[in-house]
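We did not get these values from a lab; they are worked out from the coordinates using the rules stated. Predicted, not measured: the structure shown is a model, and the values here were computed from it. Cβ atoms are built from the backbone, for glycine too; each structure is taken alone.
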Structure I
Amino acid sequence: MRVRALSEEAYRNLLRVSKRQAPASLWIKGASVLNVFTKEWQEHHVVVAGERIAYVGEKEPLTDEHTVIVEADGKYVVPGYIEPHAHPFQWYNPYTLADFALERGTTTLVSDTLMLMNLPPEQVAALMESLSGHPVKQFFWARLDPQTGKEHPQFTKEGLARMLEHPLVVQGGELTNWSGVLQEDETLLFGLKHTRDLGKRMEGHHPGASYETLNIAAAAGITACHEGITAEDLLQRLRLGMYATLRHSSIRPDLPELVKGWLALGLPWSPRMMLTSDGSTPPMHRNGFLDGTIRVAIEAGMPPEEAYVMATLNPAVYYGLDAELGGIAPGRVADMLLLRAKDDPAPLVVFANGQKAAEEGRLLIPTIEPRWADYSFPTVDSLQDKTQAEWFTLRPDEDGKVPVLNMLNAVITRMTLEQLPVDEHGFVSLAHDPQLALIVSVDPAGKSRTVAVLRGYGEHIEGLASSYTASGDWLVIGRDPQAMAAALARIRDIGGGVVLIDEGQIACECPLPLAGKFSPAPMEEVIAMAENLTAKLRAKGHAHLDPLYSLLFFTATHLPYARLTAEGIADVKTGQILVPALPLQ
């Protein structure tokens, strides 16, 4: 696969600079350069002609008054980082994430497109192609299933083929509807086979899978999985020919244990291992992007050379991009990072496409200004009815029981049926237990609501409303129907986001006006906004890893065990509706 085609003139100039017959455009002088192919540091000059590396070695280049010379004695140079598994819609958006990544040394992103699937197909293609003009190289993966249980016009054989065949799409996945594969769902099997026929990669999603299940996945065409939780999980994937991606995200900060576990096994680091930050929510990015992931790996005991190779060469090989990216060698795109020390992955200077692109975390070159008006994201509010406090009440069933969603961790919920007190109007009362709240998923299109009691999100939560959900439905959590109604009304007023009501007032307001899920604001503003909400939820006793991911995944049907859907509370394993939805009125 080619990243950028060379013009005839650029190609000849590249050869002439390499032969020292033409002046270099950039000369990184006297650095200790990581050779990712041999995992050795070499005291070399790196010479660039335009966007490409022309020479790496001991000889000095031809220069002129236009040559940019970087004195790098005592410094270290590594390739630009490659994030092989990005989710660029976690409140931030693909453009602001690319800017942030570039500032911190990630020069290639392979990104999810799931939250684009409500756009018309031509707009999805236009947005991806717009991003290809960013200094960060942008590639994408095509989803095979929507994760919501709802019918979706894009997830047909024709829709999957259209996405998978796009030249910027380098893989299918991540495949989350594994039960559908086992049941030989025709559309899913078409997507798997078509991905294979196109010669593209297929990302799996197999947390806790047995060796036998992974065998079936490999036979179906799965080529990589980032869901290994233990070192033994990584080993199983490698033994079956998959790539094993080591993850450190806000919802699964597994990397230290993976590194320590692998060291305990006493096995060599595999060239089929990669690193990912896996779509962390904004607060975790206070520690950086893929540079932060590399730092965690090194601090856990991974040799720096191995960490850099997993973040550069290995993903480039995996995606068939290693002739262009992932190494500092002649002919490659000149994406390079100047580091203070071998074990400090935060770059002093970022070079992208042969240009000095960022320094000390600040962008130095223009990137891309998105044209959000060109994209017809669905409106967050399609409901004519005003928000009613009565939506946020629940009566027991004929046996006097109510459904209770118990949070086992930030994203896994199990349902029980319990007898709880009722008030004088016959509604469930939560006054006896501050850890309980109602959780209501409102489907504005179907004018229905799915209601349960929630245990484990926090204490004394009056009202929290979110349009940031996997299903696109509204999610409201709280103990006070009036506060819950006020929070949702405010979400509808501002066009989407998350609002927390406390002591009768808006305690935190996080606008997400793009599809109700992400913000056009710069990354620093989004991080601060998310940190503020997270801090307030922590003060309310939220004890799980990531309260923002909880909001997203309460309505995602790819996770066990019980999920909120427009039809009611669903058992993910069987697909059965355990408790039906109620009408809004």
Structure II
Amino acid sequence: MISNGRYWFFIILIVLVYIAGTFVTLMENDSAQFAVMAMRMYQENDFINLFKGSEEYLDKPHMHYWLAALSYKLFGLHDWAYRIPGILVTLLGAYSCFGLGRLLYNLDTGKLAALVFMTSQTIMLSVIDVRTDAVLTGFTIFAIWQLVTYIENRSTIAIILGALGAGLAFSTKGQIALLVIGIAVLCHLAYTRKWTALFHWKLLVALLVFSLAIAPMLYAYYLQFDMHPEKIIRGRGDRSGIFFIFWEQSFERLSGEGMGTNSGDYFFFFHTFLWVFLPWTVLGLAAFASRIRTLFRLKFAYDTKYEFLTLGTITLFFLIASFSQFKLPHYLNIIIPLFSVLTAAYINGLYVANRMKPLKVLLGFQYFILGIVFVATLFICFFVFPFAHIYASILLVALLLIITYFCLKREAYYLRIITLSVYSSLLLNAVLNLHFYPNLLTYQAGSEMGEVVREEQIPVDNIYKLDDFHTWSFDFYNQKPLGVFSSQNLKQEDNVWLYVSDAEIRQLRDQGFDWDRQYTRPHFRITRLSTKFLNPATRKRTLDNMHLIHIY
């Protein structure tokens, strides 16, 4: 379907784009927050108790933080070290997409599924803006692949690895992992009618392996919460960490209780999917619709040429997740591997059947998406954050010309679809990782002020804040969480550095305080971009300032 030379050339380019993003400054809130939480584990050598600032953290299990802390121990306290586990597990997820695609369909489908997964926009973003979902997604699809392998050939190794993957996924984000894995396995069993796989002694081995895999996480929850019923967590005492992770967690998200609500839009994930699966969105929707038509045509009778695992899991996940009162775009990451397999199977099916008309139509859509990427790239590089050096412009123009060559090259439709889609993702994310994010993050005051602290050799033990607001990037790049210092106690102190907002510095001035040194950096909530911020002419109106002042 696609030559090995071109395939591995794409893989190498994708990994290079991943690597380019590892050196980008950590973004607030989640990436920097989770990096600081793991940093505290590493610095305090406490791998049991999780803290979010001054509050004990119940919401998510420990695995992601353990992996990040282990990476710190191996490589040191760096932003790129924090990202390494997420990237490695994402690569495991890509290999699992390959394995599942090959198992359910054929080798070509498996290879293309891995390519689709690695270049999907939300996956490209997840290895830069690393949250728990990067690790969750990789372990989840690995578990699904191995458990389906067991169902198909009764492999003991496969069911052990599947149970281990499920345990690691559960230890990363809780019930959502078991929900997706369980739905996938049940959908496959229901379609293939291989229910006898459930009635085998090897299932007991899997339960034992799963129990052993989640035991460290449960033990940590037990020590931090179950042994201390006096702790007040989210306004409630007598909280059981074990009961929370097995029962309360997902129901709190579905109802909004505890977590709060952020979206009552039942179509949130449907319109979010339109961008998270770029540049494969149209192909993914076409694959989904095509598989539904096929199953109804077959009256859901089992056919060895098809499978129900991907379609059934995607459909049920969307239905369940859409009723949640707390929604975020990266919640879709966990089903991107399944969409990748389904999309790859659809493209391969069109290729094998030599269906020129739909391939030509889909190629037209991919040209349109590539055109949007071209425009977005030029917009970023010549308007939002204009290139500072001519050589960058020359390099970008050269890249655009190379991609244009492949647009005009006379190749088979399916090959052009794959090539243009991969190049669309690579072009956009190379520009984001090498140019857009580095410039954008100059407006993240915490990380910028951390650079000031290093350059001016300001003692980090003497820096405080006046309120318990989150300062994740400043905390990480200082390698020490800021303590809180009340303004009332300042009158008895001298030689204190304060990290304050515009409002707080005015308050200090009104109270008669004075300072001899001040550093100011612009600040913007960079994960919530606006048109006014992107426009250089109006950007200053959107900015606040953060200040580092020395009270003497």
Structure III
Amino acid sequence: MSQTPEGTVSQVEAMSTRGLGESPLVHELTARYGPDVLCVQPTLTGVPVVWVNPGILTAVMGWLRDLEQPFSMLFDLSALDERFRSHRDGLPEADFTVFYHLLSIERNDDIMIKVPIDERDMAVPSISAIYPNANWYEREVWDLFGITFQNHPHLTRLIMPPTWTGHPLRKDYPARATEFDPYSLTVEGQDKEQEALRFVPEEWGMARERDGSEFMFLNLGPNHPSAHGAFRLVLQLDGEEIVDCVPDIGYHHRGAEKMAERQSWHSYIPYTDRIDYTGGVMNNLPYVLAVEKLAGITVPKRAETIRVMMAEMFRITSHLLFLGTYLQDIGAMSPVFFTFTDRQKGYEVIEGITGFRMHPAWYRIGGTAHDLPKGWEKLVQGFLDWMPKRLDEYESTMMTNAIVRERTRHIAAYTTQEALDWGVTGPNLRATGCNFDLRKQRPYGGYENFDFDVPLGSNGDVFDRGMLRIEEMRQSLRIIQQCVNHMPTGDYKADHPLTTPPPRERMLQHIETLITHFLSVSWGPVLKPNESLQMIEATKGINSYYLTSDGGTTSYRTRIRTPSFPHLQQIPSVMRGGFIPDLIAHLGSIDFVMADVDR
């Protein structure tokens, strides 16, 4: 698998043409580890992608973590089945690839490390001792690809049931239900499934008693109002104190990443809506931006502004849902009715513009599905005039309430470093005082054209996580007002053959465009082989799509990194030594939905 140093240098020079091979970090990495750095891969991801031998993986990760300006967050970790990939020119031989996406707040920069895996030796070292949040990511890769992580503390199924056979994200695993035999469950099979769900404390290193007193083990969920979906927490309790807990996910898994392998680049857009199902078109945005990188499409300014406006509308409706349920979880019954009233007003605007409410699937490759309708300004302005006073009322009557403050201040608090250790992003990271918002630090999709502030907390507690989202809604209103005041003229979709579908008026006039329209709708656009990545500041944190094209009409691999996944993994570290009511308050403050966790 290894290459000569000369081969490595040529790869770095090739990378230089894209501006990433000039990275001093890449040169230092190459100089430090020599021929064990196999190559630097040219991609459209916007970050250096460096292949290394598995034998130096932990050393490289430790070095990157301990730099003066460290890569303090493991942003993502997943894998790719390379066995059926046709276009791999210049890359190390590999049957599978494990990739590690690291993020540095101090540098405002990323790096991706890739490790080639031979099918005859499906094992790499675990890095969970270096990055704690690697625990769940490595379990997910073992679950879905069958790659073993040596010295992992508890390498078991995470997404699939404990009794599952096979690894679904392998290319030779069926992608359609019709490829399986009809499902049946006998009485014996049901008993086996039930027994597999039994929690055994010893398997998790938990004692059953302390000082002669037995602990209580309590299931919170998977059907419980405060679990916000099909989510199970097994609590180890000493009275009301939480000694330890084990989150159990996977009950909502629908195989969104697998589905992407059989949908065209265009027809996959509606599936993205259902990831964070409260985020609507916010889920479309990173996907279409990543596809546009692969296609080389530049989006018109009007389309960019429309996208920003609708994304911020969904940020507000999502935060309103959060605020109502957050306060309800700590015992306030009235707020949810008020926030849902305001949310309805937001959906009236969304429906008036897109024709749909929660899941418009309205963004398109190259722009949006259609232009803004006549009278949209009055519709949006009415919402902008309504909301500010409502937000003031929420803050003055709810967040200053003595009971709310007693239940939330200095509860389930964590520091910026602890947040980075566990991959926490978005409002939950900024509540610790960390000023990192991709819309400001790495503007994308037109956000560089808008004036807004980034709200910050100071204590990183349940209270700050609530207050922060109220202020974020105010900033979203500022952005939307600028969209209304300065909406550009021009097209709502790029005039490019790979937009889907091409503009209808041209399709009715030109036979070439008619043919392109037919092929794009029936077959799908063909994108050149490459890889692209797009990260955005979504409603619940940073969401990203990492796409691999093999030169076809479908994605070879679609990796969806969601914010809720690491946020739930962090729960035990935050709640050990806390109490059950504090856990309920913390769950409400996270702002998660299980589709965003399980995908």
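Quick rundown of the values:
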item	result
Read-out Cα Rg over 2.2 N^0.38 Å, for residues 90-321 alone, computed value 0.99, structure in I, II, III	I
Percent of Cα pairs over 20 Å apart, for residues 26-145 alone - structure with the largest value, from I, II, III	I
Source structure (of I, II, III) for Cα Rg over 2.2 N^0.38 Å, for residues 458-529 alone, computed value 1.92	III
At a computed -7500 (helix-only ellipticity at 222 nm (-39500 (n - 2.57) for each DSSP H run of 4 or more, over all residues; to 500)), which of I, II, III	I
Ranking I, II, III by distance in nm of label points 7 Å out along Cα→Cβ at positions 306 and 514, the structure that comes out highest	II
